[in-house]
Structures are given as structure tokens and as C-alpha cells.
1. Rank structures P, Q by relative contact order in percent (Cα under 8 Å, 6 or more apart) and report only the one at the top, that is, the highest.
2. If P(r) over Cα pairs in 10 Å bins from 0, in percent comes out at 13, 45, 32, 9, 1 when worked out from the coordinates, which of P, Q was used?
3. If helix-only ellipticity at 222 nm (-39500 (n - 2.57) for each DSSP H run of 4 or more, over all residues; to 500) is computed to be -22000, which of P, Q is the source?
4. Here distance in nm of label points 7 Å out along Cα→Cβ at positions 109 and 125 was calculated and came to 2.8; which of the structures P, Q was it taken from?
Structure P
Amino acid sequence: MPLPLKPTDAELQILHVLWQAGPATVRTVNEQLSQHRDIGYTTTLKLMQLMLEKGLVRRDDEGRSHIYRAAVREQDTQGVLLDRFVETAFGGSALKLVLQALGHRRPAPDELAQIRRLLNDLEIQNANSTANAANSSSDDDAPAA
């Protein structure tokens, strides 16, 4: 499901709680948020009600307490936010983003290993895509039997 609106920072914090903890009451979400920042129950409730209207969360109204769950997937949300960030901050250039990220702080050895694996996987995918495209175009050129 595409993200209808960019979540605010506060909404994103609530989504993180729901992604990590799963479906939860407002009280549970508020308790998690209160560990990191000073936020009142009514503020959390109002934010979650607004998020419901935006389509960022769903609410189960059965039973005495309302249970909220994320209506957007974490990976989809991160992708949309990253695309917007790359477009606005780096003119759409993933290269500029990566160079800035790697030049700004020193990556740990395990992070570098993961980056190398990702680059290797991307090279393999690109090579396979190129080979498949070449095979498809040569099949199109072959005379029909």
C-alpha cells in the first residue's frame, strides 16, 4: 500500500513502536514513547487518531480498548521517505547520497562487508538483466519457424 502522506517525526515514532511491538493500545504505545521522550497520553491518543484519518494506522474497535496496528509496511515507508529525501537533498542521485553517508562517518568493518555483498549482488543482477535483455532481443530477430 503506498504511503498517502509523509508521516511527521512524531507519527514515525509511533509507527516504529507498532512495527516493533505489533498491534497495541494507545497506552502501550505511549509507555514505549515515554521511555525516550516526554509525551502525554492525550497527545499520543490525538496523534494516533490523526494517523487513523490519514490511513497510517488501523484500529480494531472490538472490545473495551482500541487496538491500533500499522496500516503501512516499514520497508515501504522507508522506501518512500528515502526516495523523497534523495530527490530533495541530493537531486535524485543515489551516488551523492552514498558518498556523503560513507564520507561523513567511518563505517564499521561489518557494515563495509554488507555493503560489498550488496554491491556484488547488484552487479550480478545487472549482468543477468543485461544477458536476459540481449537474449530477448536476439529471439525477436530470429525468423519464425
Structure Q
Amino acid sequence: MQKKLSLEEVNTVFTQGQLPESFGINIIELGDDFAVGTLTVDERHLRPGNIMNGGVSLVLIETMGSISSCLFLDLDKQNSFGIQVNANHISIAKPGDVLTARSEKIHIGKTTQIWDVTITNQKEKLVSSGRITMLVTDR
């Protein structure tokens, strides 16, 4: 059985000094089969027109799927990798918007996992919706 990761461990192992930290992603909640992270949109995330680049949503989906996947792994023996990610951008985000990304388990298999990720703003308006397929491998 895998060791249950604490919120502090996740923020240290999966974000510190890595892409999620440089993007400003913070993991704020972990459940048995979900994870929640936040990001405040700022100048790092913008495209022309002063709106968030859609790639930021994909980074959030990939990050949340990767972290969520590890809830079901023995990290001493296994690893997981995103092998397919897609997203639908529903509305725009602007500087100062606080985005919340929540992953939800769809499928947990021996070698694959599928996670749905919804990204909403501070008004609970849907910004993006995506899905990531994770490949589970031995280390």
C-alpha cells in the first residue's frame, strides 16, 4: 500500500523549485481521489490583450493530474507521466483572477489513470475544463 502524502510533502516534492512554483501554483487540498490547487493570474501568464494564455490552463491540468496520480502510487517503486492532455477554454481570465483547479478521478488502472480537471475563477465561473491520461511505470 502506498504512503499517504501530506499537503506539505506534495508542495515540497511536486512544486518547490519546479515549474508549478515558477507559475505560482499552490496545492491547497488533497483528498482520497482528488486534489485542489490555486493560481493567481499575473503578468507571467498573459498573452496580448491582457488575458491569460490558454497554455496556463494546460499547465494546471498537467500539474493537477500528475499530483493526483501519485495519490495512487508507491512513489518508491512507481512513477507516472502525462501521455495525453486536452482542454476546452470556456472563458477568459485576467490579471488578478484567482483560479482554482480541481482534479477528479475518472479511471485508476494498473498502467493508466484518467483525471478530469476543472478550472474556475473566484466567482466560480468555469474558465477551462480538461482531461489528462497518465501512464504508470515502474521506477
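1. Q
2. Going label by label, the one that fits is Q.
3. It must be structure P, since only it matches.
4. Derived from P, not from the others.
Read the figures in this text as sums done on the coordinates, not as results from a lab. Here the structure is a predicted model, which is why all the values come from computation and not from measurement. Cβ atoms are built from the backbone, for glycine too; each structure is taken alone.
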